[in-house]
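Given below, in the form of structure tokens, are the structures.
What follows is calculated from the coordinates using simple rules that are stated; it is not laboratory data. Note that the structure is predicted; figures quoted are calculated from it, not measured. Cβ atoms are built from the backbone, for glycine too; each structure is taken alone.
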Structure P
Amino acid sequence: MLHGMTDKPAAKLVPLAKSWLYAPQLKLNGEGYVSEGYDQAQRAYVFARRDVRKPSALEFELAASEESPVVNPAFVIKNWRRGRASLAIDGKKVKWGKDFRFGYRKTVEGGDLIVWMRVESTKPVKISLTPVWYRSR
């Protein structure tokens, strides 16, 4: 499952492999989204928005541990539509850039938000993604 080139020793890759093979359990907070679980093929947690007309924050906790670490997770949020996202990890805002990236995938239903974040932990991590809407010109 782990393919590619690296200059890191095998021991440094064990947490990454564990994060994919034994992804931490996810506890969803709120009712605006549904969790579709962890998709090993995408190496991402997948969510779906319940009502696209009601923008709401996506808040959840990843129950990381030594056996199920969090290592730079990715998320797919179906029906996000358009709009930026604001990220907070354990209550601290993370600016878009080297530690937080997102993009969009067009679908028949509208559009999905795809998020990647740089975070490593063997302890539970609280994550909040909030829509930041903007007007098109």
Structure Q
Amino acid sequence: WSEKKSSEMTKRDWKIFREDMKIYLRGGRVPIPCRTWAESPLPVELLKAINEVGYIRPTPIQMQAIPVAMEQRDLIGVAETGSGKTAAYMLPMLTYVNALPALDNITAEDGPYGIVMAPTRELALQIEEEGHKFSKIQAIRS
């Protein structure tokens, strides 16, 4: 599977890939994972930001969660601390927010466009820090 183009992958190839990456899922019509950032459904400007931040390859949670989130589908993702869960939902959310009209004096009541809730202040600060890596480049504020 590592040398095939995404379009050449069979269902069996994707099954082996997911097993190798320890990606386990339930549910129907689950989109295929992205093995590289270039295969992801993220917009070019965000891919540039990902490159500038130094993310080389998506982690397994990002490989599967980003395509699911980009289809605006529900997802429960379970992965270890430091595995990239925050970016797995933050990148699709920033993509969605960036596609909306900017909030101004007239549209201020339409916002916020995105909200992330966290159980602790410490985690909220970590999430904000991660979001700032990408939102600065896209002129989105928290």
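Once distance in nm of label points 7 Å out along Cα→Cβ at positions 22 and 102 is calculated for every structure in P, Q, which label goes with the largest value?
Values: P: 3.1; Q: 4.4.
If we compare distance in nm of label points 7 Å out along Cα→Cβ at positions 22 and 102 over P, Q, the biggest value is for Q.
Quick check on the output: 1.8 is distance in nm of label points 7 Å out along Cα→Cβ at positions 78 and 126, derived from one of P, Q. Which one produced it?
Only structure Q yields this read-out.
If we compute mean projected area of the Cα convex hull in nm², for residues 54-117 alone for structures P, Q, which one ends up with the highest value?
Values: P: 5.2; Q: 5.6.
If we compare mean projected area of the Cα convex hull in nm², for residues 54-117 alone over P, Q, the biggest value is for Q.
State the single structure among P, Q that was used to calculate relative contact order in percent (Cα under 8 Å, 6 or more apart), giving 21.
Details: P: 26; Q: 21.
Going label by label, the one that fits is Q.
To test your reading of the models, identify which of P, Q gives -2500 for helix-only ellipticity at 222 nm (-39500 (n - 2.57) for each DSSP H run of 4 or more, over all residues; to 500) when calculated.
Numbers: P: -2500; Q: -13000.
The value was obtained from structure P.
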